[in-house]
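Some structures are shown below for you to check.
Since every read-out is calculated from the coordinates, none of them should be taken as a lab result. None of these values were measured; they are calculated from a predicted model. Cβ atoms are built from the backbone, for glycine too; each structure is taken alone.
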Structure I
Amino acid sequence: MSDVTSIVFVVDDDVSVRESLELLIRAAGWQPETFASALEFQSRPRPTVPCCLVLDVTLPGLSGLELQQRLVERTDMPIIFITGHGDVPMSVQAMKAGAVEFLTKPFTNDVLLDAIGGAIKRSRTAVRQEAELRVLRSAYASLTPREREVMALVVSGLLNKQVGGELGISEITVKAHRGQVMRKMKADSLPELVTMAARLGLRPAGTV
């Protein structure tokens, strides 16, 4: 994914700030996209590449902190706050809600670029994990209902014979289903299948 150009979004109502950050970000090798308001930014389709958001705290209409609350699920887009008049409670609120940095103007270019570099690195990890999870979900969706039952019992620690007893099928049939599960999920071992089940959020059989 290193050959994909990462996007740095800038949301600031000051046109001179937007223009200077756009030049700085482009010179550093990232792709800048600037917006004058939070609402304008919200209408932009969700990117599929690593990205981060450089966000002014005080914006017309929807504030930076309010926008942050709306983006709380977006782990793939770390937020760096910038402000001309930040106070301690504001920065604490932003950091508690998951912001990676809270920079008070004036700050040096290097400080901002370091923050962006760290945020993009985090985003790249999140994007990769989301892609892996999509592949896992797709593989799980390809299992038959019976194969899902077998998988749930196997990852909960039951032996083939016990799985057969639970489902009222022969041990040979369990082995056949288990083999199909391993093949479709592309799991090389039982521990790997258990890890996959955990990532998919599957509860072990018999739990509520």
Structure II
Amino acid sequence: MKALFTFCACLIVLVAAAPIKNGYEIGDTVADFRLKNVDGKMIALSDYKDAKGVIVIFDCNTCPYSKAYNSRIIALHAKYAAQGFPVVTINPNDPTQSPGDSFERMVQQAKQKGYTFPYLVDESQEVSRAFGATNTPHVFIVQRINREFKVVYIGAIDDSAKDESATKRKYVEEAIDGLLQGKPITSTRTKAIGCTIKWKNA
């Protein structure tokens, strides 16, 4: 009986000591998701079965960092969609916390900026939590491998959050160029710089 108690106690300690996983890590398989686009249609990750991968970017209307990166996000889609890596943006913010990120404002933003890529709303914030997104913008490059989407890069678009002209490293471009050439990604994880996601009140 004492031995059983000792075993259970050790098991509890091991479980308590195990790190809590807060979202996807490099190499993880991404679960399919289905969210509403600004055109009212539902879009799923599985819709991209013919793509080589997807550049998933958690983004919003209101964050100054998102505004600074807006043209760069548009440029990423223009450059890589035809090569098999389209951009998909997801707004994770709770509109009650950030009214400027309401669905109606998202529609206006996409129209005003001329988005040619999906701008999805994560109303439940379940997808954002599953990815482990923390900031806007926050990038997750997923590569399609054997019919599954695997995370191959997490982090920032580049190394100059506010001033595009000062950019020295274009992390996302480096990663995708490497994938297209069949080369390993040298920087698989960087620090995402941006505004914190506005989560729903518990």
For this session: Check the numbers for relative contact order in percent (Cα under 8 Å, 6 or more apart) across I, II and tell me which is largest.
Result: II
Exercise. 32, 22, 17 is what came out when semi-axes √(5λ) of the Cα gyration tensor in Å was calculated for one structure; which of I, II is it?
Worked result: II
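Could you figure out which one of I, II the value 18.2 for mean count of other Cβ atoms within 10 Å over residues 55-62 was computed from? Let's see the in-between values first.
Details: I: 18.2; II: 25.0.
Derived from I, not from the others.
In terms of distance in nm of label points 7 Å out along Cα→Cβ at positions 23 and 63, which of structures I, II is highest?
I
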Seminar exercise, completed: Value 0.95 of FRET efficiency 1/(1 + (r/R0)^6) of positions 71 and 191 (r between Cβ atoms, R0 = 35 Å, to 0.05) was derived from the coordinates of, among I, II, structure II
Exercise. Of structures I, II, which gives -9000 when helix-only ellipticity at 222 nm (-39500 (n - 2.57) for each DSSP H run of 4 or more, over all residues; to 500) is computed from the coordinates?
Worked result: II
Problem set entry | Identity of the structure behind 0.05 (criterion: FRET efficiency 1/(1 + (r/R0)^6) of positions 95 and 151 (r between Cβ atoms, R0 = 25 Å, to 0.05), calculated), options I, II | I
